[in-house]
Structure 1
């Protein structure tokens, strides 16, 4: 009742009075308020001004044209997309890899963070955290070079598989298109799983220890404490990460794809981002590439809204966004 009355009172305040109050507050806090000005300028230049460039998705744009001089073609580029076999192949690959990452890569950071949290030795916990974080700080150029070497015919993986008798002849695993989805998924998990535990560990650090003490008194073992205390306390951040992950299903790691993709595995490695990059930067079809990117962005926003609605139902109709 108090909040609703306050909202009604705020709604009745004249616009001029609210503007004067804003100016007064800004003057009183100008040192703090001015700190966000560079961020606002950055967003305007790199996030809002480029939106006008999306108009080339509806034009036949070439490098000799300007944004205004390029002729309008309406929805022709989008019609081409619907009949483009290679685009739909990239969609299948993107969804296949993304669903694998969602099914496996989303759960592993949660499990890893709980395992790190349950460690009693502080020094060993820090070592485990450092080792798990390390791959995140290495670029895909470095990690991709390592994977290319390991998966070569004389690499580490072939040596291990042959020593265990799993295979008799070495083979270049990266040249096998049928294995690429798993390579992309597992290598991405290896790189990002440790870094993904940071938010979960921060939430778990704020859990009141008395909850665990009360659970011990009631006879709950560690697994029951994790299931009934730790995981429910992480529900909000898990829901938020799920929303962001689902909204990014049509997006994939371009750096990873460009490093690991080759002529032999392209049929399973080509994703939407690499397809847009190839059509735009390599073949110079900027209008078509922009149309693809715009369509993907629209679908991603729809997925974001749907995921938010679903997770809000699971959180007592409270949105985490």
Structure 2
């Protein structure tokens, strides 16, 4: 590829080239995708069908489940297609679209996790005002804000990136397209793009992570003031699933973006990026179904109803 030309195809280096490893990769990615879809559809169905789950906490959980299905649907089908075709390429337009949708989901998830932390803060720290503060209109506004912010941030990140030139190198050491690897490949001046990504990471990454941590400082303080052990355990149980999901999600992001660089950092980035876009979405419904009695009860009732209907 000559200088001052723009790449029309990118090569994704995250997949192995050994035939038997590609077969194993296909089985693994397909299994992850199907389990993610089934698990999150079950969560959504349980929340929608069970009136006892028509509360703010489970409304935001339903949003999160839908988001997780979007996460994997953005990346895994293309990965499976590349494996079956024996190539690891993606078009320039496809790469930009994938980056746009991925950024949208990442932004929205950061905000949704923060909203869920705020919901738990209100429920535990000021329970007498919970129904007033977390009324239906407020929940709708909060979820709309999360999705709208995702759209706006992804446009701000993707549009300037789509205007860059990619001259000599078109190889991305990832399973899918992200902003940072594309900026590293570009032969254009990317200073403005890097400022935009830094601002985005500061607001939606560090900012909302800090908000969640501060919320849980107040939550834990309030829980410790509950006189009975049973009361403390009950209050904490309503937060345990969310804490686990937040730890997994932000743990992967912090490890990926804040660890020191090394000779194998690109390969490690590819592994970690695969974890938070595929492993976490498949784990979330498992975490919420295993650690939440209300969700387990609703799923059991839903399965029993389906079996009795088919009998």
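Computed from the coordinates by the stated procedures, all read-outs in this text should not be read as laboratory data. As the structure is a prediction and not an experimental result, all values here were calculated from the model. Cβ atoms are built from the backbone, for glycine too; each structure is taken alone.
Points worth noting:
- Structures 1, 2 were shown, and distance in nm of label points 7 Å out along Cα→Cβ at positions 104 and 136 at 2.7 was computed from 2.
- For helix-only ellipticity at 222 nm (-39500 (n - 2.57) for each DSSP H run of 4 or more, over all residues; to 500) computed as -25500, the structure of 1, 2 it came from: 2
- With FRET efficiency 1/(1 + (r/R0)^6) of positions 184 and 296 (r between Cβ atoms, R0 = 25 Å, to 0.05) derived as 0.05, matching label from 1, 2: 2
- Across the set 1, 2, FRET efficiency 1/(1 + (r/R0)^6) of positions 112 and 128 (r between Cβ atoms, R0 = 25 Å, to 0.05) reaches its highest value in structure 1.
- Source structure of the calculated read-out (log10 I(q)/I(0) by the Debye sum over Cα atoms at q = 0.10, 0.16, 0.18 Å⁻¹, for residues 16-175 alone, -0.92, -1.14, -1.19) within 1, 2: 1.
- Identity of the structure behind 25.5, 81 (criterion: Rg and Dmax of the Cα atoms in Å, calculated), options 1, 2: 1
- Relative contact order in percent (Cα under 8 Å, 6 or more apart) - structure with the largest value, from 1, 2: 2
- Comparison of 1, 2 by distance in nm of label points 7 Å out along Cα→Cβ at positions 24 and 160 - largest value held by: 1
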